[in-house]
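What follows is a set of structures to go through.
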Structure P
Amino acid sequence: MGKRRRVAERRRTRPAVVGGVIAVVVGGVAVGAYTLSGGGAEAEGRTASAGTQKKVRTGPVTALETQTTAGRFLTAWQQGRTAQAAASTSDSAAATALLAGYTKDAHLTGLTLAQGTPSGGKVPFSVKATIAYKGVSRPLAYDSALTVVRRAADGAPVVDWHAALVHPDLKDGDTLVTGESGTPPVRALDRDGGAITTAAYPSLGSVLDGLRAKYGKTAGGRAGIELRVVRGKASKKAGLSDKTLAELSKGTPGTVHTTLNPSLQSAAEHEVAGRDRASVVVLRPSTGEILAAANSGHGFDTALQGSLAPGSTMKVITSSLLIDKGLASADKEHPCPKTFTYGGWKFHNDDDFEIKGGTFKASFARSCNTAFISQAGKLKDDDLTRQAQDVFGLARDDWAIGVPSFDGAVPVQSAAQKAASLIGQGGVRMNPLNMASVAATVKAGTFHQPYLVSPSADHRKLASASRTLSASTLSQLRELMAYTASSGTAAQAMAGLGPDYGAKTGSAEVDGQKKPNGWFTAYRGDLAAAGVVQAGGHGGDTAGPIVAALLKKGA
């Protein structure tokens, strides 16, 4: 009996808690250890015997899991225990490489991380460190955040790994490097010789980065020592340039002259600041010079690098094609039914309006979709692509404006997608630079590749069009745009700017958006401009006033 009593007493012995670890002790031997802050089955206080499958934890991470997982990661990172910090993330390989480089490549020492108050699975934290390189040092401080999620394999809480949590300016695949800058700094000047700075022109941060990347080594400057973001393959493909985060010693800048007009650039900055997600570009049709480019968001450069469906502003190109093919004529009667079905899709006009017995000019001015869709069956699949490339210089990936840019996409498509392309949907993609160039081509009568830095600065060759519009087509196209500016959907925005003018509005539907992107392209005298307000609604009401104000300013 005494022996059986002692066995029973041992079985009733509770687990001993030592140093934040639960150790289950049987007969004086520890058979399992589980941290109080662990995830997965451990967080639920379960042990799994041999041959028993662990239950995967599901559901949102708890407040305790968020706090402890973030704390474990930040503590290990601060203490230089890279492997342990990386093991707390969803991608240990990527985390190991970037965290190791934080010390080795970025030369950051004395790291201090202060965890903020969590909100759901998100945990903000502040970073303080010292950049130390070859006897030169300076402090660095910034804020960041991480998110705790469940690992798919076992449900354990881990830090959702992205390079941005190490520094907000990093994209996945980028690295931090301290040393002599890869390229010397540049001093960018506007057309009047004034300095271009982000303090004066907040929109131009990415443009200045692009100018440095392109001309830093050839503009006569000398590199300094700096901490910078070195872009990886994905970022370079997206058109992003290396970015300076801090200077330890200044280099000597070289000088780069641009075509920017200071008064127009200031006005453009002011105009887009009044709307969310607005972008605009102003060109000189006779030369292709970029006079202004601005975005209300000062991150990605939508004005020069964006890739968005241009909506009905694309009808300028489509109209030139239809007139060239003899499928439309400005003053001849043209069908504009409420709806038209092609390729299995039923296309509508705005509010299903129709124009009975109206001319093509009337359909263009009111932006009648079906007037264009109805002609799809008479066109070859590559007709629109060839028109955009051969006449308007678009979608050939050969523009060299002086900084990274996107010159549009008009893929060859068939059936319903071909029809959608005619009205600027489907696979067609443009940005304000592209659509300002379209208006400029109509005004000038021929395509001039836009540029921000004169080709004489580096002897580069500008793109050119393989053909120009016939005199008849060009005359009718100008008539269409002038009528739209005086009596069509662009009339309110363009009021008082005539008579040497033309315009086209556009609205592009985007999946998941309640309102379409509003587009507007126009010319007046020797100025052409285009703008977009994403999720803004009709172009005449949103992008129109921005473009019109700049055309008036440049008079």
Structure Q
Amino acid sequence: MKNKLNLRGKLQTFSGAMMVPVILLVIVGFYVGIGSAFTNYIIPKGNIIHTVFDMFSGVGFMIMGYLPLWFAVGVAFTLSKKEKGWGALGGLFLLFAFNKGISVYAGSMGWDETSTAVDSLLAIGYSQMDALNFNSLWSNVAGIFTFDMGIFSGLICGLVAAWANNKWNEKELPMMFSFFSGTKFVILMLSLISVPMAIVTYYVWPVIADGLHFLTSFITSSGLVGTFVFGTLDKLLLPFGIHHLIAFPLEYTRVGGTMMIDGTLFEGVRNIMVGQSGSAEAAGYITRNFTTGRVLFQIAGLPGAACAIYATARKENRKKVLSIVLPAVVTIMMVGISEPIEYTFLFIAPALYFGVYAPLCGLSYVIAELTAVSINGNALLFMIPNLFQPQKVHAMSLIYLLPLTFAVYFFVFRFFIMKFNLKTPGREAANQEIKFMSKKEYNEIKNAEKEASTEGESLPERIVEAFGGADNIVEVSCCATRLRVTVKDKTGVVDDNIWKNDLEALGVVKNNTNYQIIYGTRVTTLTTKVRDVLDKNE
């Protein structure tokens, strides 16, 4: 049991680390979508304004073109417990050394850009299909001929670099070799590790690639069933903090499919949609994108659930409930942060979350795909680029799907709240405190930087104390909305109610010594300040 808990904790940490480089991808949709709209349709070529917008589009496509690099650096940085800068450098160094090693070893076996071309393979006896499959294994990464591993090469190198940095960043050597002690020893070891890594990968990756082809085929052939399973699992795994593990391969690797757009091969549904956004020839976005379903439950479904919470509250409490429901609904619709409402009924009625809400979300993905909704973005703020390329949007069905989804969620949640007398906010006695996760907390999410203080201590200082002090904290990281902390002794950590009532958390997820404290979009800044507090205590 202990080993299972430790494995789950490691998966949660890894899942959170993958979110760090994705921060870069948030701006891709804006830069490519808006920039390409101006350069393709609005401003004629040769104008200085055209050039400026073309530069923004270029930045977006540059980010897409070097995804393995961002993941190697981001994962290594996040998972390094100390000397994070050196950890990030190690991830970058290992990525290049690893790919160069594969290139050299493949060259010794007779494979290079010329010999792996389809025509060359056909000439030596490969069938058309085998030639195409073998050729698809190879690519050019930052000028190096190597395997086309997508973000997997970055993830592998980031993990290995972080492990090496954590293991050897304080390594002491004899005086004669002291120059290579500590972080320099890490880089030295990574250079040595890159050689066996490259050799092993040369033989293993083709097998993994075959597996990915099989998975792609399964997802493609399973149609709406596969879509429903994905959408449901995405929510079922959310409380455990590992939902990114099923979404990332579909969004950013060839598991989600491939498409040639304007001479460039894009892998993964999110990357394909970015390519379509930047193409003057594209007439729309792919409909099987495993994201459009979120439009339904984020803009209509969860607001419907929130209205059910308001409608089932005591009459004398409804004014107070409205003050916390309204900011929550605005946040969901604008930026897609849904955890405050989700965790409210998750903690109150787990069966409602796992047995009703998650399948409803899976159904939302199916309906969006079934009605061919084709739109870029799944929250209002991230849909802004669509205003500049409306001809690529095909979403007329949302006119009736959104109110229908709102009604379904409203009546389903109202039924379960009333049927089982669930104590959602406002259903308590009038003299009891009413909390969604609190209006104050949502105001602070909007203002992002505002910090409350108690008895002269800042929020980061109180967070460290709540975890049992700096000596009890092993590791600190974050994802898009959660502060992730591993502690030595869980008995030193305060109760969940203290996190939500006194420390401004929107929710708490814990697994043995691994904690995820939900703070919403301000978590990145808050994590930095928590680390600053820990540094002062060293």
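Nothing in this text is a laboratory measurement; each read-out follows from the coordinates by a stated rule. Keep in mind it's a predicted model, so treat the numbers as computed, not measured. Cβ atoms are built from the backbone, for glycine too; each structure is taken alone.
Remarks
- For 15 (relative contact order in percent (Cα under 8 Å, 6 or more apart), calculated) the corresponding structure among P, Q: Q
- At a computed 0.00 (FRET efficiency 1/(1 + (r/R0)^6) of positions 72 and 264 (r between Cβ atoms, R0 = 25 Å, to 0.05)), which of P, Q: P
- Structure responsible for -19000, with helix-only ellipticity at 222 nm (-39500 (n - 2.57) for each DSSP H run of 4 or more, over all residues; to 500) calculated and labels P, Q on offer: Q
- Origin of the derived value 1.52 (Cα Rg over 2.2 N^0.38 Å, for residues 168-303 alone; candidates P, Q): Q
- Distance in nm of label points 7 Å out along Cα→Cβ at positions 200 and 488 derived as 3.8 - corresponding label from P, Q: P
- Here FRET efficiency 1/(1 + (r/R0)^6) of positions 288 and 312 (r between Cβ atoms, R0 = 30 Å, to 0.05) was derived from just one of the structures P, Q, and that gives 0.80; the source is P.
- Here Rg and Dmax of the Cα atoms in Å was derived from just one of the structures P, Q, and that gives 30.4, 115; the source is P.
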